[in-house]
Structure P
Amino acid sequence: MGHRIRTLRTDAGISLAVLAAESRLGKGTLSELERGQRNPTLDTLYAVATALRVPLSDLLVDGDPGTSGRALRAAPARGRSVVAQLLDRWGDDDGFCEVYRVRLEDRVQRSAPHLAGVVETLTVVGGTVEVGAADDPRTITTAESHTFPGDVPHLYRGVGGVATGVLTMYYPGPPGS
């Protein structure tokens with residue numbers, strides 16, 4: 001993953017110092033990530049992806065932006081409460097979509113805003129989840145969905161134990177715009 005971060009950063013013409021400032025991560029932390037000496041959390045990956053102005057899946061898989069995730073292997077991204085496994089991704093000039101299988105534990109994971117216009121939809125497969133904008137989260141259960149803006153602070157939490165679901169993230173515009 002570190003190689004992928006470095007490639008995306010250099011392709012964008014961004015120095016390590018600029019990426020550190022824009023992601024609000026330490027330059028040393030980013031350097032260790034790029035050298036494969038540190039395992040990033042989901043929050044760290046989102047901070048880097050947002051600063052690079054790319055979808056999260058661009059950090060998780062090798063291949064060109066917009067390449068289908070079905071043909072690519074991606075490691076799960078892990079956060080405080082969420083484990084997300086990329087299932088597929090696709091895009092065109094209208095937008096870019098990622099689909100993840102998620103596992104949510106009974107503790108709150110707060111997410112910083114993603115790129116402008118990002119919309120997230122979580123469908124619960126099993127259990128109960130608290131999810132959505134940090135100032136207006138919803139509690140949903142098996143077979144229910146909630147769509148909310150991903151470009152504002154938001155949160156995830158399995159309620160009363162582990163919950164599972166499918167998360168769709170939609171980025172407006174062409175990949176990398």
Structure Q
Amino acid sequence: MTELGRFDAEELVRRLLEADVKFVLIGGLAAQAHGSTSLTSDLDIVPSWDRDNLRKVARILSDIAAVRHGVAADAPPLPPLDERTLLAGAVFTLTTEYGRFDLLANPDPGFDFDSLMRTGAEHEFLGHRLQVASLDDLIAMKRAAGRPKDRVELEILGALREEMDRAGRP
């Protein structure tokens with residue numbers, strides 16, 4: 001398994017797209033797609049939480065040697081990361097051979113795949129066309145999280161929002 005410093009978002013995204021996984025990009029990479037210059041070391045997505053899509057996600061997780069992040073080596077065995085386990089959960093923070101990868105069913109404040117699809121848009125990012133959460137939704141998620149790093153990113157996202165408003169872009 002690679003170290004987190006060897007994060008390869010392009011490879012993770014490529015695998016998701018090749019497997020025809022339905023997802024919306026959120027988090028730091030989504031902020032970058034909107035113009036943020038902040039760095040991130042993980043891929044955050046909200047996949048469609050239907051069985052067929054989660055089956056595709058589970059296959060990818062197996063292929064990229066995904067394990068739950070932060071679980072002690074001597075912890076009791078956890079259920080495999082299959083579609084049933086994914087359906088039963090809502091947040092999966094994983095370490096893979098390509099770095100950190102987070103799956104969220106319902107990121108705060110109450111967003112889900114369908115709502116993020118309605119308000120998001122496709123962006124050219126990481127060499128692919130990706131569905132990316134809207135800037136306003138990212139701002140709401142960062143505000144709800146309220147961590148120090150999120151408060152810093154809120155300043156950047158707020159400035160991007162002001163710039164887009166001045167330019168007359170949604």
Structure R
Amino acid sequence: MKEKTRKNVYEAFTGEAKAYFRLLAYAEKAEEEGIPQVALLFRAIAEAERVHATRHMNLAKEFVVKDTDTNLENSFQSEKNVSENAYPQFIQDAEEEGETAAAVTFSHARDAESYHAKLYERAIYNVIKDVVRSYHVCQVCGYVAERKAPEKCPVCGAGKDKFKTVE
């Protein structure tokens with residue numbers, strides 16, 4: 001793929017992915033406000049944006065979905081890199097600028113990403129096989145627990161009620 005097109009595909013992917021999540025947040029807000037038809041509209045268009053993002057992702061060679069072993073290894077390396085390199089710099093920058101809230105969210109994300117890397121590593125070495133039937137995701141910081149939600153999130157301290165089950 002030529003340079004300009006590659007750049008545009010990446011920008012399109014990023015824009016569509018951001019729109020997907022933004023629209024899901026809008027849908028949640030509309031539900032909270034008791035406007036289910038608008039929430040449904042937001043969710044429907046979010047799904048369309050997911051389709052667009054996936055198509056753009058498939059065009060970009062660095063995002064190509066490969067076999068599961070390769071996908072696990074790539075995901076492990078990505079989580080490890082972001083938790084060990086990107087987030088520490090983000091935290092430092094936020095602290096230097098006195099942005100405490102940003103530093104806290106970056107710290108939570110760094111710690112959760114570190115746990116994600118460990119989960120991927122276990123999967124790479126076939127430690128999980130068919131043992132895990134569900135995961136529990138902290139809706140405050142993104143920590144992922146296996147089997148059952150902890151009473152208290154080890155990353156941010158949120159209670160068990162803040163975990164969403166993924167089956």
Practice task
Compute distance in nm of label points 7 Å out along Cα→Cβ at positions 6 and 30 for each of P, Q, R and report the one that scores greatest.
Solution key: R
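State the single structure among P, Q, R that was used to calculate helix-only ellipticity at 222 nm (-39500 (n - 2.57) for each DSSP H run of 4 or more, over all residues; to 500), giving -13000. Intermediate results must be reported in sequence, preceding the final value.
Values: P: -6500; Q: -13000; R: -21500.
Clearly, the read-out refers to Q.
Please state which of the structures P, Q, R yields 21 when relative contact order in percent (Cα under 8 Å, 6 or more apart) is computed from it. Numbers along the way, then the final one.
On the way: P: 21; Q: 27; R: 15.
Of the options listed, only P reproduces it.
Coordinate-derived values only; no laboratory data. Since the model is a prediction, treat every value here as computed from it, not as a measurement. Cβ atoms are built from the backbone, for glycine too; each structure is taken alone.
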